[in-house]
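Multiple structures are listed underneath, in structure tokens.
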Structure P
Amino acid sequence: MQLWYHLLFVVGLLTFVFPSAASLLDDILKGLQNADSCASCEALLVPMQTLAHLGNGPFSSTFTTICQTLKMADDDVCAGTYNLTGPILAHSLRKFSVGGTTSKKFCATVFGLCTQPLTSYTVPFPKSVPTTSRKFASKGRKPFQVVHFSDVHIDRQYTLGSEANCTKSICCRNVSDQSGPVKDPAEPFGNSHCDSPPDLADSMFDATREFAPEAKFSIFTGDVIERATWLVDESEGLQDLRQWNVQMTAKVEYPVYGSIGNHDAAPVNSFPRNDTETTIGEQWVFNTQSSGWERWIGATAADQLRHGSGSYAVVVPDANLRLISINTQYWYPQNFWLYDTNTMPADPNGILAFMVGQLQAAEDAGQRAWIFGHIPSGKADIFFDQSNYYDQIVQRYRNTIAAQFFGHSHKDQFEIAYSDFSKQTAETADSILFIAPALTPSSGNPAFKVYDIDPDTFEVMDAKVYITNISDPSFHVKPQWQLYYSARESYGPFVGGLQATDSLNPAFWHNLTEVFETNDAAFQLFNTRLSRGGAVDSCTDDCKTTTICDMRAARSQNNCDIKTPGFQLKREEDSELGQLVLPKGECEGTVARSILAGLVVGGLDDAAVQQILELLSGEEYFEEN
């Protein structure tokens, strides 16, 4: 009943403020129905902007109603999604002009209907490349170990015995609209339809002590909060971050150097620029992590984190290694705050400038450097612009950067950077990104990595992946962690010629991609390991070609993922219109994007348009207008 009263209020507001509301709603729905190209998407933005100018309430309520009427998600998911994300979308729609670079980027991200434009920009550097650079050579000394974990997505509302196979993208929690008997009860350590219970994280930490008892430190590449994005507000987000920091402090015996993920905010992905006019800020995220991590990163880095939009740097004690943690969310297309200008800045909040300053300091001091953060630079969900500028920095300081580490994809992957992306060879391969698999069971078997690091070059000598198998009956009693594979032992023989003092350097990984092209058994081994054997998808022909291309794309403009218009979401047969079910296990930034994208390219038919129009406006309203 409350929903109907709310809809009547929205209709009344639309009628009062905008006399031809019926025409506006019709334009939006027909625009969605007909959107199948970049030009038609930009035409759709015109009535969407008009609706946004009527206010955040009408905008959010309109798309909530569309979502609920088409049963694209459960009613509470639709409402929560647009109550949280709708005001941000409306804010940006009010700020940019249709036809410019920003509108094309918006259409590319939200609807998949434009090619992302690339803006030319040259990153300034304080010094040119030294004529003689320090050479870092292995002396064959014993490596030290570093643990890498990522995308833990701890669900503090995980409830034993609740439904594990529900209608939402994340289950194993009590929900008000759950009816009937529980068919698949949630067990203590997680389920493939659910995010991580806290006990699963404790189990992982116990395993890191077992398999890396003398680790020098660990890196955590973000995403603490569970992915019920339609529910998480600042209060819950703050509590989740604090509890995670307490949990790490209690369980980890060595320093943890963390980075901030796109889910570590409320609303999800919400990181306004410093010059954004809004009362919805995320300084609480930086303050919380600054306080929670200061015991490991020190006061100076904690101050950088707090006042530098989540980025910081620290020199590892007793090591000639500088760690640079960057907040990649200012380069993330689903951070919808970034679209609120016609002239999107090259370096939002100065993250690139911070990197340059720290890498220059490392070069001047004769140090090696690691860069780590949440979203890898080569993924399709990093702006082409910022990925290109990031790569300019990597190329300038390639002699200083020993390795890079990221998460976000929930998969066990790597990406290679090249001095010449038009000539991708072992000779031009000059930087390597290691991407950690996730703890959350929603994306496969829970996992973490342990790296063997040369103490003189600070390059990776081996990358070992440890997993616990959620299909093992003992998992629900006590997860059994085990070595899944060693990259050096498994992939080394395929490449050949690997000497004892040779690292798993960029040339090694490029040569491995060439092996994958000709040796399908080797490639299928990699494909199985993406999900740690937990959610293996078939990958042949075009899929294989694209996957290998993406390995060679530490710059997102070179990523080969095909952008099809809209997003083909699964339709269930349990309703008249069919329910659109969002993909489980993926690190989708926000449900709002998937819902909007699902409306274009055949997502709406005439009957659905008429039903929504009648629900929002009523037949009498249309006769009067």
Structure Q
Amino acid sequence: MKFLIFIFLLFCHASAVIYQLNNTEYVRMPPIYHLDPYELCIYKPKGLYCSVEIDLVPDESTDEGNELMEMIREYTARSETHYNHTRLHYGICVTDMCNEYLTQNTTGSLKLVLERCLNSSFWEKYKLKTRINEDLSCNNQDQTFELEPGDIVVAVIVLGLVVLNISGIIYDFFTLKRKNREVNKLLRCFSIRRNWLKLVAPAATGNEPRLKCFKGINGLRAITIFLVITEHSLLPFVVASDNTLFYEDKYHNILYHLFLDGTIIVQTFFIISGCLLAYHLQIRSEKKDLNWILIPKGIIDRWLRLTPPYAVVLAITLTWFRFLGSGPLWEQIVNAEVRDCRGGYWLHLLYLNNYRDRSLCMTHTWYLAADMQLYIFGLLLLILVTREYARKVALSVMFVVALIIPALHTYIQNLNAYLHVSPETARFFFEMDPTFINTYKRGHTNMASYIIGLSLGLLIYRLQNEEFDIKKYRKFKYLYWACLPIGIGVILCSSLFYMDGASPPLVLRAIYSGIVKPVYGLLLSIVILGMVFKLENICRGILEWRGWTSPARVSYSAYIMHMLILKPITGTRTTLIHTTSLNIILIGVGTGILCYLIAFPFWLMVEAPLAQLVKVLIPSKDSENVKSNTKLNKINEA
């Protein structure tokens, strides 16, 4: 690691900013977050509570204010690891703090009242002046939201789903013991008992025993989704911390970079998706030729599989999300997202939302859009190019192109080497971060990992047909186990770009941007390959544990709806949160568990029934011809 740091510093140049402040100097700056008591304010007669974005401005008439402002600006200039201390976020009880200015107000401008009030307060404490940056967000006891037609429509849909599930339970109760009964296919889709049996059943392989080798992917999927949710659970600490210095200091602790730079684990999904697509197409080619008709069919099937539960969550976000609570942070966390979703929800249904810039609408679903786009790319490539040699050439050429694309983006647009989870960009959900917009969430900038997945699926299929014997390679299992620490090392390498006093050159950033995702993808491919061919029994045993099967089935539900849980919890906070390592662990793990617990009933009542309903309404010839294994047949007949 010391050698890497030396090489890194060799290509870097220093810049004049303040990288660290001692506690005494730090507390001279105004706190970034402040919240007056919320309920005590709005429940008072004529109580008025406003959330404001405040910009600090110096007053040239005082040396003290100028010196402090200069320190704040130089400290803020280290944007990779510091908040913007010139922009403050305050929740103010106007009727308490600014009552004197309210009575003196003759213009009727609440913004002017607050500016005068804040200027007086900040001048007295810091010899600084303030300017309110944006429109005010104010609450009082009498505030209400009017129902709109869209709210009613979504309520009817949700109520319809509830009624169908209740009907399914009643139908099961009265027909369970009857023999030779006529099956109502519609109500059977909403049978919670039947869906529960499917949820807890062993991993189904249909009539293809070779699929059993992919059991470990359930573990990979469940663990990765849990880690992603845990990382997103840092939101309250980013937007409402009463000790921001603790958060900023942790950028100098390399272990915390497993969280900060762990966003690369999302590449796991692209590897898995590409691998399974290629493998399934190869199995299908044994019985039928791969022709162009499979392209629109595959796209439609995947859209119908992913969209119904996704559309339900999106519809709730558009409508009833804003009714779930209120608080000083509600406007920033929830209402801003609702407004943004209403302007671009249709892009989510077309899986193009990752190409909409500066969007706050269900930001985490960029992955779903990118995965759909890469699925179409993989489907086109493997169906239009069927000869083995031609596929190798096409995949090799596209892989080289995929390495160059993010590097070119980084070089031409002067981006970061990888997504920097800085305090300021995380606080605004990466809305304004050019690296997130241009190289992190696009489909074409994640193509390298998907190509690795496609190649892995083709390789596994070929080795199985050649009856590949892994026994003679088991002496390399120690190198195989090294993939985990090497992968952790790859993640931690991104911490080099946060080093104080070093500004990495653009060429180095571009090279790193092009290779970091493929390196992680190659390591994960080795893990999957060893798991499929049973190179060892420790890692494989953990990932193939049957206990992962049910969490893996609900992982999609957990992913699409976890922000629907996390954001209201954060938005309804009326006090700041104290950031400690123990708090981060407790809230992170607790949020992950909570989201999975809520995902189980969502899967039973929404995702699974809608997926079966689609099959009933749009039957597939393939699904009719393919018979499930004995256990699954018993579940279907129950």
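Taken together, the values in this text are just the output of simple stated rules run on the coordinates, not laboratory data. This one's a predicted model, so the numbers in the text were calculated from it and none came from an experiment. Cβ atoms are built from the backbone, for glycine too; each structure is taken alone.
Structure summary
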read-out	value
Source structure (of P, Q) for distance in nm of label points 7 Å out along Cα→Cβ at positions 212 and 596, computed value 3.8	P
If relative contact order in percent (Cα under 8 Å, 6 or more apart) is computed and equals 19, the structure in P, Q	P
Answer label among P, Q for the case where P(r) over Cα pairs in 10 Å bins from 0, in percent, calculated from the coordinates, equals 3, 13, 23, 24, 18, 11, 5, 2, 0, 0	Q
Structure with the greatest value (metric FRET efficiency 1/(1 + (r/R0)^6) of positions 84 and 420 (r between Cβ atoms, R0 = 41 Å, to 0.05), set P, Q)	Q
Distance in nm of label points 7 Å out along Cα→Cβ at positions 92 and 164 - highest-scoring structure of P, Q	Q
Structure with the greatest value (metric distance in nm of label points 7 Å out along Cα→Cβ at positions 524 and 556, set P, Q)	P
Of the structures P, Q, the one that 0.95 was derived from, the read-out being FRET efficiency 1/(1 + (r/R0)^6) of positions 244 and 316 (r between Cβ atoms, R0 = 35 Å, to 0.05)	P
Ranking P, Q by distance in nm of label points 7 Å out along Cα→Cβ at positions 396 and 500, the structure that comes out highest	Q
Structure (P, Q) behind the derived value -18000 of helix-only ellipticity at 222 nm (-39500 (n - 2.57) for each DSSP H run of 4 or more, over all residues; to 500)	Q
